[in-house]
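FYI, it's all coordinate maths here, none of it is from the lab. Since this is a predicted model, take the numbers as computed values, not measurements. Cβ atoms are built from the backbone, for glycine too; each structure is taken alone.
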Structure 1
Amino acid sequence: MRRQGLRVTYPGLPDHPHHARLRAMGNPGYGAGGMLCLDMGTEERANRLMYHLQNTTQFGLMAVSLGFYDTLMSCSGNSTSSEMDPEDRARAGISPGLIRMSVGYNGTLEQRWAQFERALALMQQQDTPAAAAKYGKPV
């Protein structure tokens with residue numbers, strides 16, 4: 001995902017602040033789990049990517065709760081963390097474009113990656129003021 005130009009937060013990545021703790025405490029046979037964050041910069045871009053992930057490629061579903069067998073995603077700044085002050089969200093690293101994602105276990109890795117790449121490409125093709133007007137609000 002980083003090769004696609006995305007800001008990714010995932011405890012399995014060596015630069016995650018708690019990566020060493022996970023490696024020390026976790027079971028190496030289980031990896032780092034299925035939770036990750038993507039920072040799309042703005043709420044509009046996050047909503048646009050989630051729209052395509054849900055409606056165009058069927059990669060996952062937009063939701064507030066992230067417990068399900070399918071991939072679920074939410075824009076934390078306007079859902080689970082919406083009652084926090086903007087300053088507190090910024091201190092916690094919750095940008096307006098932060099997507100929290102719980103990756104489900106259906107489909108193969110290759111299928112899921114192809115769905116994700118297709119949605120990302122569509123979103124990037126639509127980086128226009130008209131797209132911002134259409135997707136600026138949660139869908």
Structure 2
Amino acid sequence: MEKQKARNLARRAAETMLASDAASRGLGMLLEEIGSGWARVSMSVRKDMVNGHDIAHGGMVFALADTAFACACNSYNIVNVAQSCQINFLRPALLGDVLMAEAREISRGRRSGLYDVDVKNQNGQLIASFRGQSAALDKTLVED
């Protein structure tokens with residue numbers, strides 16, 4: 001019962017945050033699944049997302065990973081923002097690929113957290129590996 005309550009709170013917090021996130025919405029990102037300290041967010045690579053090499057622009061892949069990170073670190077209904085992030089691009093994402101970013105909590109304290117995000121394509125191939133450190137603020141997203 002407590003696990004379901006925590007999952008419902010995580011979903012409400014993420015949906016509230018994403019409702020005013022014009023960037024993620026504009027890129028067509030979808031919250032697929034969420035729980036305490038983890039989230040899955042998907043995005044399809046569109047023609048307006050590819051660069052001069054005809055592959056997904058790295059900024060688009062980063063944005064997807066960052067959104068999954070944001071959903072995971074805000075899943076406890078405490079407002080968190082990115083303090084630092086890094087990404088390693090491992091293989092190109094192609095036009096038409098459906099990317100899935102899965103964020104998972106590595107460590108969480110009162111003021112900060114550490115999260116890893118794997119971005120994979122529809123074939124399960126690892127496209128990018130992202131690590132983000134969050135900073136907690138003294139605010140909540142929704143009424144508990």
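With distance in nm of label points 7 Å out along Cα→Cβ at positions 73 and 121 coming out at 1.6, pick the structure among 1, 2 it was computed from.
Values: 1: 1.6; 2: 2.9.
Corresponding structure: 1.
With distance in nm of label points 7 Å out along Cα→Cβ at positions 17 and 89 derived from the coordinates and found to be 2.5, which of 1, 2 does the value describe? Present the calculation step by step, with values, prior to reporting the outcome.
On the way: 1: 1.9; 2: 2.5.
For distance in nm of label points 7 Å out along Cα→Cβ at positions 17 and 89, the value 2.5 is produced by structure 2.
Identify which of structures 1, 2 gives the largest calculated value of Kirkwood radius over Cα pairs in Å, for residues 57-112 alone. All intermediate terms of the calculation are to be shown ahead of the outcome.
Details: 1: 12.2; 2: 12.7.
Comparing 1, 2, the top value of Kirkwood radius over Cα pairs in Å, for residues 57-112 alone belongs to 2.
For Cα extents along the principal axes in Å, for residues 9-48 alone, the calculated result is 38, 18, 10, so let me know which of 1, 2 that is. Write down the numbers at each step before the final one.
Numbers: 1: 38, 18, 10; 2: 35, 18, 11.
It traces back to 1.
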